[in-house]
1. Work out Cα Rg over 2.2 N^0.38 Å, for residues 251-458 alone for each of structures I, II, then name the structure with the largest result.
2. Using distance in nm of label points 7 Å out along Cα→Cβ at positions 299 and 419 for the comparison, can you identify which of I, II gives the largest number?
3. The value 26.6, 87 for Rg and Dmax of the Cα atoms in Å was derived from one model only; which of I, II is it?
4. Have a look at I, II and say which one yields 9 for relative contact order in percent (Cα under 8 Å, 6 or more apart), as calculated.
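Bear in mind that the values in this text are calculations on the coordinates, not laboratory data. Given the structure is predicted, the values throughout are model-derived calculations rather than measurements. Cβ atoms are built from the backbone, for glycine too; each structure is taken alone.
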Structure I
């Protein structure tokens, strides 16, 4: 490599570090015109293209760099990052592991491989890698936070809290660590600090897609004296169903409660006696004097485990909830089943065969988005076409004796209606179900069945099948 190329690539690196990837690509391209075997130019071009959002082009450049210099840990580490972005996890793992052969104990690569294992639901493999990375980079706040996430995933939330606090001691303004700390504290039932830390969520990457501009002044917990307050849904269906219980408390503070929510929740929330109006997101904004995001309500009401509003049912189906075409279960006991959520507990109907094979029970599927032929051969009534919104689901649930559900919005709905509901909880549970126990603090009618092996639901389903047979026989 001649001196001109060395100086040019140094300038290209300066542009890259300054957030000017196009300039880096231009310089690298000029060098490669004269020296097509220049590995460093290919590498800088690949990193710049990755930074510019050109993942496939970046991969091609990094492939060439790795071919030219197969003993550069940095080249393989960066190519692993691109594979990761593209979802090519096995190729990513191979690159990181090869990079570690070339440069053992490098903190960045160790952390990258650990994060890959976390995405692949292998926290037991990630934990020692994060620990090893921290030995080489003990002052890295983000690494402490990553280890905290890993330990919570391994059902050690107390150790997770310790990691989060260590990270915040190094970087007190890290919103992601504050947000993760809040969830671990809530999982442990430490609600006072947990809700306070949860207010950091607005600055965290978890809220990147959430609208942060509020349309009216933020309510701070004061008496409302007839003023109108707009309650704003900010997260998923389950969170909204869980938190809409506070509408009644807002009404008792003298508020005229209006709700801004997903269209699929609008009819259900509008049927609440404490809600004056429910408006679907994306339509004209209703007038209000102040507003409050739903997930701030527990903090503003100073909620503790023993003061959770547990008045159920707080949700009821509207009179026309199920719409036309709905017929009550042909016989009882009638049990509704849901086995798959959007992200947690991805089962198929066949996995519930130990339950569905029990005689003397009328099973109804409340599962949306069935796979083709999924219910074929199973003794289940499909209500899927009638599940047009949550009000329709509530109307069907109202006529059932029991609901068995994966941890989904449907489980929240059953609990909010006061229906007996048995909830299958993944090994790494969410904060709302606490870290252990069979009772749900937010839903008195819920019974929890916790996954003990993160790779198998069979023991949980077998346990539910035994309990269901007993429930049937002693009704």
Structure II
């Protein structure tokens, strides 16, 4: 899928860092390196790697899971990562089908949107309307101190779209940012007029700080997950709350976007619209069911709902030929050298009116070992390299973003140093080019942090860098999450 965040944030220093990561990604395709530093290969390394990957499929949805290792050292942190791949394999009628879409735009028209932002928003909505077909439905809900439906959810006929153009042009900025009023009305529009044969999606756009609490707004956003439709969130400019907007997108199983420049709103609308039209499965729900003693730590930053040891997250919808890669992290006890079952993964989804489910089970046992040779024999170098480049590095970005935004320079630099120390030690044996490139990219990240705390406009630079790193970290931990 095409990743759009970097072109939208237009940050030169961030672009240099992205180039380093791109080089790291390309390096993943390089030849598989033998173990060095005196650590011998396992008797049958091919069998170890093959056993660490299992797959299942039904209809248009296929899933697979690949472990980055099948052994942990006694006394270590016991972390094991699994790359969960969820694919939308459109075949036959599904491949040719263009699903009618219900698209609801919830637009912040508060006073801070005055000028260029509201003009760009109007232009983007005009562009979106021009792409709608007569089977698609559209609604527009502006909000400020309150919210009202400017365009009720209705079919995009020529007569309707001509009238919509006049309505959009009449929208002016002014007032406060009572986001909950607009969000509630947008979600209720889908809930009350939902049709199984259609792909519903709500897009929330804001440039400011909401009047309501995070908890109140998150509760509203979870209605999208419960209703098995999608809520995406777009933060515009320098003043919005990126933690809130990304949280709402997660709770609503949609995408989060950060735009420094509101001129790119049309690109986001186009991507969200095309994604909705090509949906092959909706309401994706992933349940991680670990075996006794195993803990689910996280899943690429998605919010986890826990029930006993089980943990569930909701990555949203799946469109034709989409490949979503999500790193799931487990913790295995390392108090004594034994083998343990890992557990299973269940993926549920909806195709039309039918609710289906796939299972991944029979993963290899995870051994707690005392000999380094046994540990390295159980390491899948390719999978481990991807886990560092994708999950490890982007976790670092999100953590550094939080420190920078709060003015904690030394804490941010300490996180970077810890990342480099941890992975440099392992990579001294594995010698993975992609991991070495990520370690090098962390040097550039540290330089960005230092620059944000140097010279004039430090608060502005810290805010911009924090938003950029947070956006990239969220998006790039979830490879394939966007069109």
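1. Values: I: 1.08; II: 1.22.
With respect to Cα Rg over 2.2 N^0.38 Å, for residues 251-458 alone, the highest-scoring structure among I, II is II.
2. When distance in nm of label points 7 Å out along Cα→Cβ at positions 299 and 419 is computed for each of I, II, structure I gives the biggest number.
3. Structure of origin is I.
4. Going label by label, the one that fits is I.
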